[in-house]
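Novice: Please go over the structures that come below.
We did not get these values from a lab; they are worked out from the coordinates using the rules stated. Remember, it's a predicted structure, so these values are computed and weren't measured experimentally. Cβ atoms are built from the backbone, for glycine too; each structure is taken alone.
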Structure I
Amino acid sequence: MRIGHNPSKEQPVAEKDHFHQVILPIYIPSLDGYYKDSFEVMELCLNSLLKTCHSLTFFTVVNNGSCKEVQDYLENLFQTNQIQELIHTTNIGKVNAILKGLCGHKFSFVTIADADTLFLTAWQSASYKIFENFPKAGVVGLTPQFKMYHGSANVLFDTFFSKKLRFDPIKDPEAIQHFYKSIGWGDNYNKNHIEQSLTVHEGEESALVGTGHYVATYKGAIFNEIPVFLNGKLGRNTEQYLDNLPLEYGLWRLTTTNNYAYHIGNVAEEWMKTYIKKFDKEKITDYNLPNLRTLKKISRLKYFIKHSVFNRILKIKVVNQIFLKNKGLPGEMVKSFHRLWDLEEEKNQKPRK
């Protein structure tokens, strides 16, 4: 039985002032073993976000089956209005948790990050500058890494004959070394890869080609159509969805040339606590926000040419070496630089000097 008229019926949803969403899926099932430092790592991540983001940032945290201590901490953040949205679920996998955070929203920018990310001052404005200066930018990472060219054949195709694409010295080699240490790598990789990186230029702005997985900001319009479920909890198969989505619209995967985030891993270190005290909050300025309704997917033929045919051509050893040389890689590095897409092969090789 119903009495009266529901006052919310047929009322429009109020427009949000926020234009940038940050989605943080969190899975900490216990506070021992592998996860013994994870609560502290999560706190560092959230504190770095709250300290550095501007006031028009909408925080969505998805509790993806975490233990009660984590649930209680997140509930307190929500009840005290420090985050705008908190979603509780069982462990449905990283990407499905992200999909829950995306549903029901429409933002110009969406940052998706792991809960072991330490955000640095001015990371948002650095990302916006790339989106403003590179209209084809679809996703922008914050941590330079070497050989991030997986899924970036369209960038190389679009700029193959352009002087805007060239190898430049890496600005912060120590930050790159820090990243590989944080994921458990040794230091036996080819050191040339932390000296030079493929960079695309537009006027005074530049960006590294490609991006990693643990933190990135996306052009929000690519999420206008999203699936309701992806089968897989974690790993490359699930991350492939986020990798491929910008490519379907012909958009580029790029990264800031300076380091604007650290990957913490599962161990909290003293320097992180000290570092976070120096952070400054982002100030709002006028940004050229991308139109949420103008993106169109490219044809299957164009996608096939750029990401299959052209990709295979560049993997031919002689073609690859000519490409590296023509894009300004120092001659002594060309032969030892390895092929553009061989990062996984290199990871599994014997140590090289």
Structure II
Amino acid sequence: MHEPLFQPVRLGAIEAPNRIIMAPLTRGRANPQAVPTPIMGEYYRQRASAGLIISEATAISPEGAGWPSAPGIWTDEQTEAWKPIVDEVHAAGGRIVLQLWHMGRVVHPYFLGGEPPVSASATRAPGHAHTPEGTKDYETARPLRLDEIPRLIDDYGRAAENARKAGFDGVQLHAANGYLIDQFLRDGTNLRDDDYGGSPENRVRLMREVMERLISIWGKERVSIRLSPNGDSQGVDDSNPEATFGEAARVLEELGVGFVELRQPGPEGTFGNTDVPKQDGLIRSIYTGPLVLNSDYTPEEAAADVASGRADAISFGRPFISNPDLVERIRVGAHLNPNKGVPATWYFPGEAGYTDYPTLAEETAIA
């Protein structure tokens, strides 16, 4: 039933032995200085049977970091701390790319010494931020000045270079879920009237320039991107997603990137649910490289979409939290572990709900 998921696939330069990809998952296990910790090596090693691991979102700079204990990649200390984590994945036979993250307007001033966050325009995210002092309402961002954009692109470049030093197999640009690049892409948050605003071609410009910098460091076949082209995400939305993401797809096709991952709306009641039609068909008609879909899939739905050619691979998020051996469980049709203490243990420090889920073999041995 799940056989289509167990065919090898080439994702740019990466040879994945199966089509079950581990989606990026923020877990909050770095230290307060955004330095990765040893427990993260065990966590990723446990999940190395995935066709490819896309790491948790990793901040490119202090300006872009606004989640407690999420990791960074802008300092030598952070880079060195990533090395043994990557080595553990490789020693277990896995592959891992680093997702590069700038949160934009959803960085609370608490993390910025009281300064406002940056975004495409002076907008404010709905809801509140999580900080070490508790939840705080988001505050209005300031627009990035034109003379700051080269510095921002340099921040992405430095992070990409550090990812190479740490031994990753590639990088992915986080351009989804209402974060900085997404804030530039969509017209609900990009109100600019310069070369980075207005038309879809202009709103895609920053994405293009960042991708070009990443490609200059890694080569196009080891650079990928995550997009969320459907409806509202953290208050970021677009009046014409077909035009916006059709243009984004044209740019990515021109650049020849390794693969594109789409976070699409899932069933009712799941994150990002929307009435906006899914855009994967449009993007598939323009971008001819490997397409990875992420949308609260069941194994059966995933196998069907790979078999039909709708997707080349499927990325699973939350199922990988509680099932380190998700690939094997899908292969044999076994039950999946539920997530414990959801959502408390998703982001809290320590082993609970992080590295303490049993594999199927361990369950059998205990029984």
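Novice: Between structures I, II, where is mean count of other Cβ atoms within 10 Å over residues 131-138 highest?
Specialist: Max of mean count of other Cβ atoms within 10 Å over residues 131-138: I.
Novice: Using the calculated result 2.2 for distance in nm of label points 7 Å out along Cα→Cβ at positions 27 and 211, pick out the matching structure from I, II.
Specialist: Label of the originating structure: I.
Novice: Something else about it: Can you say which of I, II returns 78, 46, 40 when Cα extents along the principal axes in Å is computed?
Specialist: Going label by label, the one that fits is I.
Novice: Turning to a different aspect of this structure: Can you spot which of I, II the value 15.9, 46 was calculated from, given it is Rg and Dmax of the Cα atoms in Å, for residues 99-250 alone?
Specialist: I
Novice: 4.0 is what came out when distance in nm of label points 7 Å out along Cα→Cβ at positions 107 and 163 was calculated for one structure; which of I, II is it?
Specialist: Matching structure: I.
Novice: Here relative contact order in percent (Cα under 8 Å, 6 or more apart) was calculated and came to 18; which of the structures I, II was it taken from?
Specialist: For relative contact order in percent (Cα under 8 Å, 6 or more apart), the value 18 is produced by structure II.
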